[in-house]
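Heads up, there are several structures right after this.
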Structure I
Amino acid sequence: MKNAGVIIIGAGAAGLMAAYELSKAGKQVMVLEARGRAGGRMYTLDDDLHTQLGAEFVHGDLPVTLQLLKEANIESIPASGEMWHSCDGKFSKNADQFEHWDLLMEKLNQLKNDISIGDFLQQEFGDEKYTTLREWVTRFVSGYDTADPFKASAFALRREWQSEDDEQHRVKGGYGRIISYLVNTSEQNGAQFYLNTVVKHIYWTHGQVEVVTSGNESFKAKQLIIALPLGVLKASPSEQASITISPSVGMCKEAIGQIGFGSVVKVLLQFKTAFWEDQSVTGVDLGDMGFILSDEAIPTWWTQRPLPSTLLTGWLGGPPVERKKHMSNDELLEEGLQSLSNIFNINPDKLKNDLVASHVVNWTTDPFTLGSYAYDTIESAEARKVLNTPINYTIYFAGEYLYDGPAMGTVEAALKSGLETAMKLID
């Protein structure tokens, strides 16, 4: 049996940030992580490209992330490039989906009672002349927010769209550098990390917690932080990552069900050449392409601009993933190649021959994630209040789904939640 002052379950961004702050404050911390690595949905490969299989961007000037980068002496670099659209084999930069956007925001600002964005679009923009707008907003909410439009809060999306920062960055060398910094610094401050440690049971009373693993190991502490992805907290008892808590925390279980959690598949393809920069291939100058949006099976792709690279990253998010989540990685790879073939009018066999490396990450079926990241439903605000309240000052929750602000679903959201949870224990 192992003892500490605080046990943290989950070594993703929230759990690592909590461990970092608590150990810095002199708390005795143990971190239990089911995977064989720390980082959770931050996953950087140790290759020449520092390939990001999970989180990739810093979405704007985000205070907690930028402060952490400063403390770790890690640089960020701009993620630039033009936004292109592909439809029926034609490329454009000024697609017509932004027509009526000002009216959309005007109507959203007039909304007094929250409803889903899907219902809002049907009520306010149901006419045929708004078809393109409805389709684009639906795809955007599904893709960017990985959300179900008929569950996603119109109020939350209004706040997100009003606060959008065009400045995007990447962490130089990848998010893996932040993981290493948080783990190493926490260990220097006395924190202990236990990888490949799958928690199955939590027994607790006021001021005392026992955590039992699948290997029947026992860990005890005075306080516990549950820093697991929302998908795992929502897991059914049959899922590998499911955890029983005794006595049960009924209100928290109900609140967990009231916050949305999306789905995502990421397809990363490295080619011999950046063929999309060859105007003789594409027929247009895509040399400064950052993103390209399409109607294909894998609809969204991006480059590493402004860095020179032969890597293309494909992204499929939201409800469409549910129809594909049980496909094999090989099948998803084929979908990605066929999507690029259709976008750029290149024979798929040629793309295969030019392929140097590929990675398919199905976060939705990953047993220790079971999805992408959180999105707000109409009930989420009240649910967060429940989950942000400690249970008898003994059990605390932390994670990106508990963040209340315009940067939902980001590493910033997870880091901030981990920081705020740590402060509750320190205070």
Structure II
Amino acid sequence: MRKAERAVLVGIVVAVATALRWGFVATAQVQAPLRADAGQYAQYARNLVEHGVYSLATSVPPAPDSYRSPGYPWLLAACRWLAGESGWHAALLGVQVVLGAATVLLCYRLARAWLAFPPALAAAGLCAASPHLVVASGYVLTEVLAAFLATLGLWLVAGEGRARVLVGGGVLGLLALCNETLVVVALVLLWPLGRARGRGLALAFGAAALLPLLAWNLRNGSQPLARTGAERVTASISHGSYPGMVFRDPRLRGFPYHEDPEQPAFGGSWTALRDVLGRRVAADPWRYLAWYLVEKPLWLWRWDLVQGRDVLVYEVANSPYERQPVMALSHAVMRTLHGPCMALAAGAALWLAWNRRRRWPFAAQALGLVAVAGTLAYLPVIPDPRYLQPVRPVVFVLGAAGAAAVVRRLASVRSRARPAPAGVAGAGA
């Protein structure tokens, strides 16, 4: 296939990605769009624009804090500053549509770093049609920006050239400012990068990736803070500690901490977290072992969100997935493909992450390590598939790679099983 023909096909995939995301944003009506996490991000943006202070407080003047990571609120603040109080939300959704479509293109380019054109195009197609990624464009939540930064950073690091790798490190540093847990994306690249391209470059990459987080922590340590990120971490770990995400009442599945009498003290400090969780684990160690080591990874890679319905974080009225035939079909197809794709991706990730044979390109092993590390990083908290949204393009690349490997294996088996043409067996007699 000619280069121009390949470009046309990739362009069609990106156009479809844009249409799906714009179609959702333009028609779906998110119920109370600034509730919960979204409301907190919006409040940070308001305080940044109106008071120049990074704070969640509603009082004036607001006291600075570090309860939420600053990357996404900075984007909201930029939209608020440019479009004003009445226009920032629409501007943000438009930006997220563009970032989502760009992520699809980057997914293709990342796949092409080590895969042939057909599986790379397939990975981009999965990324374009993914309802999880499509609906994310309509929420005031971090996932669209984080997925864009993760895919951009990995694509840059997978390329050649010292400057490109260092810029990629800086992009992954910005990713960590969107969600500090995702600093693992940069950290797990240090070993394969050093092995493939030298320790000096790996150390320089690590410095570039950690510099934004270091600057953020220096800011936090230079002044008294009303609330800190450590408070959110302890609460999140306590919220994710309930096996099956149920305390007593199955009707509260996904929100068991709402009926736990030991909350919020349970998640209010490291001491309380250690004491309560330690006591509960000691009372039923096998149940907790299965929850953390077996069930949580499976939950993180499943289709349905834990705190939401289907792929929806917050309820949506007039969803095109429920009334538009083409989008409904794309949802049905993606849900059908989800299980096989995740199984292939998991197999590819585990094989690439721990297979030390040097024949694998750096990009291949890097993506395997990112998928594994991203899963492990979220085991302590609620195992909601939403949290793996930033690495979902990576998962699609791994799924396409796994499918390509299966196809090659089947072709190899068939070629060996095919009988030799007549006369060949005796040709050397």
Structure III
Amino acid sequence: MPSAPAESGKVNGGNLSKAIQAVRGMNDVLPDQTPYWQQIEGAVRHILAAYGYSEIRMPVVERTELFARSIGEVTDIVEKEMYTFEDRNGDSLTLRPEGTAGCVRAGIENGLLYNQVQRLWYLGPMFRHERPQKGRYRQFHQIGAEVFGLEGPDVDAELILMTGRLWRQLGIADLVELQINSLGTAAARAVYRDRLVEYLKAHHAALDEDSRRRLETNPLRILDSKNPDMQPIIGRAPLLIDHLDPESRAHFDRLVAVLEAAGLRYTLNPRLVRGLDYYGRTVFEWVTDALGAQGTVCAGGRYDGLVEHLGGRATPAVGFAMGLERLVALMESTERARPADVAPHAYLALLGDSVQQDGLLLAERLRDRVPGLRLLTHCGGGGLKAQLKRADRSGASLALLLGGDEAARGEVGLKHLRANRDQESLGEDALCRRLAALVDGSAAGH
């Protein structure tokens, strides 16, 4: 996961008190961590392409009104967590706290949604000013997928099955649990809202400050409270799923039938409401307790009214978002999910000033002739012993040795760093064959 900014003190002989540090909650991802990120991103690209999704890229900054109208003004995100500022033209702008609203805005603005089916996905940073903790930062990264133009439960099921496939590919399927619920239609929620408010008002003295505030504005969000003192009251509250309209009940029953037929285990969580106002009918979360307290790694659901609410034609829609930081932390927690080796296959040591140019050109030819070869070329001079130490530290399997004598013979020395074998001298064609076998072998091993 991203590293935390260093504490004050001296680092590498310098006085850190004079150095500029990262903004709290906006952390660096260091080279020993990026293989996990690359593995997740690569798996997501592969799986989404297999399901027919196309990538879309939206701006990091949007008009504040977009999020106030879509997420809901009476939510923690809009009230407390957004990074909002006024630009030089006096417009109120916000660093995006989530991706769905921007994706809908882009779809409407560019004519992608009306009378069309779109399967879209995106990846990038989001921003919320909340308390940083393990797996949660003020700048965090999400992968999201959105489907427009399909209203049946079949596409809801496809989205959930697709995320399940991703967990299996990443080796973390046994660390996450699927929870699902249905929020019904807006009309059904209005009837339920009245019953919930009646119940909560009867327990008004036991409500915390946030719940009392939400009671008049957004009472369903009280069910999402993480305050332990609120759980007994929430646990006895009437259930929304008991107040579903017939169409929503049929939609939900068909969804779970597909999941059961596919052998995908799930838990019905009747308290699951999600934190954003635009959801209706299907909602789901993949949660884990492998990182301590239970946390959500992927969440989503159906939001059939959002496109029209933001100025487009009425369009059914469903989607999800997953947090990369949480996924990286999960993968780091299990040896079974270690990323593929990214160490170089070979390290090219250049012995003497006379072969520097020849060595760089040789390296270029080897990369041309051996697809997939990871070759690290030594730069900066130094003796054989020092270069072999660097080769060993790099994790390479082979050290390639090029000195004046080897260059004159048209050969390259080959030293095995991970096996007890004699050193060899090979011509370029033979070397390419040996390196190609090494590349193929490492690929087969993963």
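Each reported figure results from applying straightforward, stated rules to the coordinates on display, with no laboratory input. Note that the structure is predicted; figures quoted are calculated from it, not measured.
Out of I, II, III, choose the structure whose coordinates give semi-axes √(5λ) of the Cα gyration tensor in Å, for residues 86-301 alone equal to 35, 23, 20 when calculated. Source structure for this number: II. 25 is what came out when relative contact order in percent (Cα under 8 Å, 6 or more apart) was calculated for one structure; which of I, II, III is it? Computed on structure I. Which of I, II, III yields 27.5, 92 for Rg and Dmax of the Cα atoms in Å, as computed? Clearly, the read-out refers to III.
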